[in-house]
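Take a look at the structures below.
Please treat every number below as a calculation from the coordinates, not as lab data. Quantities reported herein were computed from a predicted structural model and do not represent experimental measurements. Cβ atoms are built from the backbone, for glycine too; each structure is taken alone.
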Structure I
């Protein structure tokens, strides 16, 4: 333990003490909400740029006015406190204005993944009991394809937000921009009455089984995330600009990225999608001092051709999740970062970790009461002792993360009560206790001087859910969709390891439907591309004569995972959906060797 290590840790203490003072548990009945953060910024930083996107920009005052006009218009249509409204829109100024408008009304923004289609999209809208649907011009077609199944009144319950004016408003939707153009631009009086306990939004998560679940996120959690990421994470202020190219329907892009801006007054540069080729140019042009990241973004950037001046840029701090230890130092040194605040948390969970002491290769520490318990990965079950209690994992050994549920650490769960209960472990260590089951394996790590706070490292997901491209993928959900293909009688989906890639890639073993002797690769590829988002599409495919199941019809995956996609071990036909290709192609020994060498770009 060196003097520099101690000094670097101690210098963080003042900010942590301020954060602790500002984040003391506040009663759910206390009046505050996300939109009030924006209103305060508009009052004190009205002429300061809040958001820049695709050449357009809005000051805090302009953003607040746009949100007010949207809110007054939506209120006139009947949207009120507690109503859920589905939002399907890409990253842009109007997205944030819509989110703030709904929050001003006390309505719940059901933020839908822009990649979902057909059955999954209809499910997301239905499961939230949405009263209205707000859709961006750029995503009109997916809604149009399923609106007959949604039960909304055409011409009344749909609001349409123009984008690049490439098409007129559809006759089944109301033009929110046109209707709100002359609406009241003043703050709504009712916003002052909203509380921390009110639900701010639903963020969808794959969970461990089935279709996406709507995780409940309160104003309490949104405001706390904003203060944490602004004050102790990025340590940003109005003088900073945050580069954020993550989807705003997701917790990292919204709660951390947008939250840091709302909590500090820092301006944002928002991109619809990440572009490695434009990244450094935009960072320099925008004078971006802070970056919101996911691990895959950093890996992609590290895989680009390096230049001697990559470190010559204004970035000094970044905050996000999924940065793997093998990429951490390469990224930090190449791009000249001084502070990496890796955090860990689930949209629906009651626990969060953050690397507030700026230690390398760690998700940091937590103020929550947590336990790492032994987990039998093969049996996919928590290990129990003779008394039926959970058993603590040994120091440094991977263990399943549990977080105690209490009044101070509430588990807000999902809109589905049964799904919520399934995530709770009761009587884990004593009668009557309750713990949130994260579904993740973590371990403690030695980071040197840390004022006695244990630090942790993420290991892996457990069970049938695996993580790929920084998204949790439910094997059950993907399998159900693949089973809908007319060529497939049954499928078994699982995650497999890929060298030099984060998480596990999806692989599907399929049994062809009766009467089909050979897979029609083009038709199957088209079906997968149409029904599954890119991150959930199986990278590898195995065509089996039969699917192994247990006596109770549970799918057997252990041998499939072990054999993987190695042609030397698998006699069945194998296919791969390689990056840059439009269809599955046979996976031979040469392709397998390229994948193992990390040269296939997966």
Structure II
């Protein structure tokens, strides 16, 4: 038995062979320990590892009895134990799970189910009315399966009813669930990307792809039975599903399902999580609030001096952070030690600040087509300006880009390994374009890698602005500078063609909490003009922000909190 963070015990994670085996081994090892904790009608509900496994087996056996073994089943709605149980059960009986974004409009959801050749849909209570209104548009489905029905209908076959049918069969000696052969190499998960280009593709993952990712996630982190998490991110996304619900269950952690974004701070204080899985936007927002409060109290110099002193003492093995910055970490409940963060670039200074306060952020990099984990910063091997090193069973290489007169040290990130998708569903052309001739997946992300294998993401190929001198300009780099301005809430940098030249333009949503609700565009422009002039002094001329525009509505985002750039004209 080892320890990590000098507090919790840690032991090497179990090897996942398949998710049916994982659910059973979790029940064998962790038994009556709480896996899920959540609120239902104001009451706290707990689901142990044994109860969860029993539900998986009963529902999976029920799927066999209903003729749904091997079929495509859509799963949608909020995070719920039976969402995860349905996912594992579908995979365990040779089917294809199709996780769908709960926020899709009715037409998109129906279109995706049809495109994915679904025979059934499983959904949580928050979508009862939405699915009821969609009955005519999803009449091609054989079964409509509510997890928490609020009405009775001949058209509905509740989750519990299917589980009861399955449990009855198990009690009578039916072992079809345990004996069904699992093909690890065939398509088992079909995910529709929620990218920022406005065009979704169906990503085909095998059971083996996701198992490879979960094993890598377990081996790159150090969690145990004493860890507590609060689930905040949408479960249909592979980042939360694979590295959160699945990997953490294999390590015996407890998962409290957040009551919703409005109540997440309250949940942190109630649950006192030891670790979290978040996206950069959440961290950026909290970081800004922390420093706004420090500045409001007029103690910024004092806090920064304390951080410098604490950092120097930490290098000598003396950790003063809990005493000096307990008030800061109290916002997360007081026990938080680590955060896994991915999904978008984040300012390294934010990570340094959190580390000084006593919270280590493990920045990682993933993409749906890679199940999704590609790289992460390991415990004790953190680089704040990097997304870490490639995970187990995954290779990464950089193909240099042409930049002006020659090749750059930056290039497209290519990935090869057991985590890489089978291809795009019913889209052979897109599949061919996504891979090199020798089998490497082209991520479309641009970055660089140092001699120790640490990867730094610098932008997206599709977002690159070609300056008038032929140089590559990565808007993400300039946006990182802009987001350090207190007066900027969010921004997007674009290249506009004007009189034959490329004009680098920043579209900025001002932070009215800082500027004041009554600030005029003239006053806001004055502040931004001064701040942008300072940024331009630090950048080469071809990267200068030539113009800026003030926007008073927030940018539209995907559910994974990425700005939909294609909508910014």
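Here are a few things to note about the model shown:
- Origin of the derived value 40, 29, 24 (semi-axes √(5λ) of the Cα gyration tensor in Å; candidates I, II): II
- When mean count of other Cβ atoms within 10 Å over residues 186-193 is worked out for each of I, II, structure II gives the greatest result.
- Test item: mean count of other Cβ atoms within 10 Å over residues 298-305 calculated as 12.1, pick one of I, II: II
- Structures I, II were shown, and FRET efficiency 1/(1 + (r/R0)^6) of positions 42 and 106 (r between Cβ atoms, R0 = 30 Å, to 0.05) at 0.95 was computed from I.
- helix-only ellipticity at 222 nm (-39500 (n - 2.57) for each DSSP H run of 4 or more, over all residues; to 500) from the coordinates reads -9500; which among I, II: II
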